[in-house]
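These are the structures in question, set out in turn.
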Structure I
Amino acid sequence: MSDNVVKTGTTTLGIVFKDGIILAADKRATAGHMIAQKDTKKVNNITNNIAVTMAGTASDAQLLIKLAKAELKLKSIRSGHPVLVQEAASLMSRMVYNNLRKPSMMAGVSHFVMAGFDQTGCHLYDIFPDGTISICPEYISSGSGSSMVYGVLETLFKTDMSFDEAKELAVKCINSSIKRDSASGNGIDIFLIDKDGARKIHTMDVEPTVTG
């Protein structure tokens, strides 16, 4: 694969807490060893109550998100009721499966973490680059910085956390990857998913510190 291909580099995560789910991601996009963009949106709504994080080849991930938004909107209009999170996860897993296997000059690798709220409660899914779909009862991380994140999650995660505890843990996780993973950096976006929907609640910029 060419070094000029823009990839989201990436550290993303999902954390289940007492009353909902936190999604978070860094903001850096890379092209080989170059930082291509410092304000990449790696967490996006696909419906009012469902959001996804993206990792992998940026163009493929962005296109799949756009297609998923359109398909889920049509499904909601035709059925007359909001889409279930499980339905959205199944749709995206099929799209990821087909995208990876289509003939192409460039491998369309994309990894999504999906969180949403519906009439059955809050749900967190891992949609792996090969199209595998898994429900995550506690937490999940994706991207090049995920190994650092898992170390923090395994140590500090606890069940029935409050919102403030989950948000603080998410920031600690992304910061840990930014310090060690060159493909992750420049800031953190945090989304909250609960009974009131899926929305961005916090964003911060993180610039490298240079000391003399």
Structure II
Amino acid sequence: MTFTVAIDGPAAAGKGTISKAVAAHFGFAHLDTGLLYRAVGAKVLNGMNGLDAAQTLTARDLEASNLRTPEVAQAASKVAVIKEVRAALTAFQRSFAAREGGAVLDGRDIGTVICPNADAKLFVTATAETRAKRRHSELAANGGADSYEQVLADVQARDARDATRAEAPMIAAQDAVILDTSDLSIEDAVAEAIAMINRSRSGAL
């Protein structure tokens, strides 16, 4: 049995947390596709060419401890606009999505480019201010020194770059269900996502 769930959305909207919870609930495999780009970004920061970094990516690269830093996040967003880099990572993602037992993929172009025929599509979003507060709290808890204003500016800059890039811009698929987490707890957001996917599964039976 294959059942593919595509979950897209901007940074700090909660899609990663929701995706992991959804995958655990249904017993599906989970892939944070953003880690692929973060791992490529990290290799670029270490001096490697973007395409070479993508073509030589290994599972071990996804375990690097620095993939959640702001510097790597910005590098990931920059390499993600490179057509050849995206092409190099597309086949891996599509293969993962087609695996037996079900799969949840989260990213920015899953429902529009990687898996346009996904069985269920969600677009998880929240206001830029809400997402900046979440990211600032997360960074502060890990010893980060960036101000809220700087984090907000970074969030807005990344949103603009991801939404306007020529290759696979971050937009909600026409048939995606929008889940705004601005005023939802993690528990409520996960419950909403599970309910949405259950409706899609019922329709697929």
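Every number in this text was worked out from the coordinates using simple rules, so none of it is lab data. Here the structure is a predicted model, which means the values were calculated and not measured. Cβ atoms are built from the backbone, for glycine too; each structure is taken alone.
When FRET efficiency 1/(1 + (r/R0)^6) of positions 23 and 151 (r between Cβ atoms, R0 = 30 Å, to 0.05) is calculated, the result is 0.60; to which of the structures I, II does this value belong? Don't skip to the answer; put the middle values down first.
Details: I: 0.95; II: 0.60.
Here the read-out was taken from II.
Once relative contact order in percent (Cα under 8 Å, 6 or more apart) is calculated for every structure in I, II, which label goes with the largest value?
Details: I: 30; II: 33.
Ranking I, II on relative contact order in percent (Cα under 8 Å, 6 or more apart), first place is II.
Suppose distance in nm of label points 7 Å out along Cα→Cβ at positions 31 and 159 works out to 4.8; of I, II, which structure was it derived from?
Working: I: 4.8; II: 2.8.
Derived from the structure labelled I.
The value -11000 for helix-only ellipticity at 222 nm (-39500 (n - 2.57) for each DSSP H run of 4 or more, over all residues; to 500) was derived from one model only; which of I, II is it? Write out the running numbers ahead of the final one.
Numbers: I: -11000; II: -16500.
Source structure for this number: I.
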